Structure P
Amino acid sequence: MNIELLHIQGYKSIADLKMENVDPFAIIAGSNGSGKSNLVDALAFFGTAIEFGTKSAIQKFGGFAHIHCFKHRAERRRTMQFEIKITLDSKLYHYHLKLYQLDSEPVFFETLHIDDELVISRKRGESPTLKSGEQLNSVSFPTNMSALLLLPDSGIYQFLTNIKVFRFDPLGAKEPDSANTDTSELDMHGRNVASMLAELEKNDDFREQITEWIELLVPHMERVSTEKQRLDGTTVITFKEEGTKTRFPANLISDGTIYALCILTALLSRTNKFGITIIEEPERGIHPKAIAELIGAIRDTATIQHAFFVTTHSESVVRSAEKSELWLSNKEQGKTEVKNAALQTNGVDLGDMPLDKAWLMNMFSGGSPW
């Protein structure tokens, strides 16, 4: 089962972008500057607007001047739209929001259909109307807050308010964590990965999975664990290699190993609830053969309830993709476009040609790595 529709308008370089029939695991490939990050940030922005309101979302993402679509003119620059159609827990949700007056006093327009039945109806800047029994009743509500807040237990609310983009920083992830580090969720840069692992490795299954994956991805690595330092109470990551008795601290381990550990922690810590996990450039510092294993792990973890997207400009990641999973990011006249590889072969039968070779030869009419 796939995400039937993702439709975004008005965020940075995304003037009007539509993705249909999106696999739970999706790879967005393209050159630097093609808009891959803008696409995933747009998803996170709308999720933040739904959970915390438009003013908080605009502030968190850098202010109106940094998020509006410069390709739109006048009034359209002050407006953004988001639409999703997805089945969660056997219910078909079709949600549409439009944000107005983003440079001053933002207001919502919203509709929500569940199994084709109208549940939320809201005109621009007005209070929402919710279905109660057989009636649609108006509810007094702030104009800059989403009416989905009134349905906190719904699958669509939980899905959209749990969208997170990870841009891991190996150097920061190697640093010890203080005694009061937050362990409620993994930091977007991985800077609390030691403390997260300390909590998660209390679970036997999680500890075994991390060990198995590290052994697979990093040859001769036997074990990864955490230790609390007696002097200052900080938490550090340690590794043990095959044939050695001594554990090595994280700062002696390669960036690629730490990067892989951050990705695995994100995968294994976030899959128990609705949402989207987005990982930017999972290939950094990792051997091509290990990348294939890592992509396989992400694919196996992804479900319609919790999708996983990655962005990349690496042929190793593209080589590991299925056609339906691969989305090609490109810019036309400054506007980001995304097309599915399964539909973009210019009428040429690729046969057994590897996807990365076809991609590097620009046989998908756009989305090349340069």
Structure Q
Amino acid sequence: MSSERPAVSSQALSPQPLSPEERAGHVAVERAMAELRSGRAVLLEHGEARALVLGAEAIDTESAARLAAVAPLRARLALPAPRLTHLGLPRTQPGTIALPGIAPARVETLALQVDARIDAPVSGAEPLDAGALELLRLALVLPAAVVAPVETGTPPSDALRVSLCDVLAHRGRQARSLRIVGRAPVPLDGAPKTEFVVFRGGEGLRDQVAVVVGTPDLSRPVPVRLHSACLTGDLFGSLKCDCGDQLRDTVARMAAGAGGILLYLDQEGRGNGIANKMRAYKLQSEGMDTYDADEVLGFGLDQRRFDFAAQMLRMLGVEKVELHTNNPEKIAALKAAGLTVAAEARVLGRPTQENVRYLAAKRDRAGHHIDFDALAARISE
């Protein structure tokens, strides 16, 4: 390889600093996410409107009584469109169901049970309802929110306060504030010249990693894969998916060629989080496909966003890519972010008896470019 080849750099693009007001809002949202994951309510504000918000999976007798005392006969359950559709009311937008008494058993039924059905009229979601669902998605918990409106003049709550505008701006601010916090050579089996570059920010609740294989030439389209973390497939070799094979095969392909960059992104379960992924796996074991299982839990086809991945690549000096993926959403996302997708390469995993239905669902329902003839040829090999 030529020593004059442009090197992957940490200085190609600096993070965009947040203003003091943005930073304060950003911190408030991160704290609110931690509160919700711990089963504590937060106070969501939008103009004069305020409401205590708690995830449906955290509702018990004690918390239900506290919320009911704040909003007697006015609390509601906010549910996303996929969950309402599963409950028998096809929707494209979230909606709410009145909770005059906040009965925990009813909340659990409407939010989580597979055979539940709508038991009351559904109203359109207000801004606070939509914000509550987004906050729960950011926290990687079940997207079903108990919303208890707080009247003006009500004694202040000790719950953490967060504004709707900060919740809605959080993902974009995460992408803007990405920064490199560590990098080091990490020789891999079959790819001895590899560097790991760790970024703070982006999606999920942990750091993101760029795995730089070899010395990719930045003056040409760089082989790139956006790989969402899959604990079961990447680490334990689950037969239910092809993620681990895609991960290792892509690194091997890059090492055998002119190098490349694999972004290892904290987006477990298509952005749903590991707990919800296991809930979906349980439903799949009972006969559902991967997307039907996610609909039961209130998720659409894919919750992931990749604008921050484009930012990571720019910070490494990459502007043109040869994208290794089967997912058209990843291709569209990098193009929308302003990167040049000069070429595409498909990534074949290992077909198994356990994952063939999963692969077919990705092809047929999400438009993934999966060639089953090529998979069959791989089995014969």
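Details
- When helix-only ellipticity at 222 nm (-39500 (n - 2.57) for each DSSP H run of 4 or more, over all residues; to 500) is computed across structures P, Q, the figure -11000 traces back to Q.
- Top of P, Q by distance in nm of label points 7 Å out along Cα→Cβ at positions 49 and 153, largest first: P
- Structures P, Q, by FRET efficiency 1/(1 + (r/R0)^6) of positions 17 and 121 (r between Cβ atoms, R0 = 41 Å, to 0.05): label with the highest value: P
- Each of P, Q could give semi-axes √(5λ) of the Cα gyration tensor in Å, for residues 185-312 alone, but the derived value 24, 18, 13 comes from P.
Coordinate-derived values only; no laboratory data. As the structure is a prediction and not an experimental result, all values here were calculated from the model. Cβ atoms are built from the backbone, for glycine too; each structure is taken alone.
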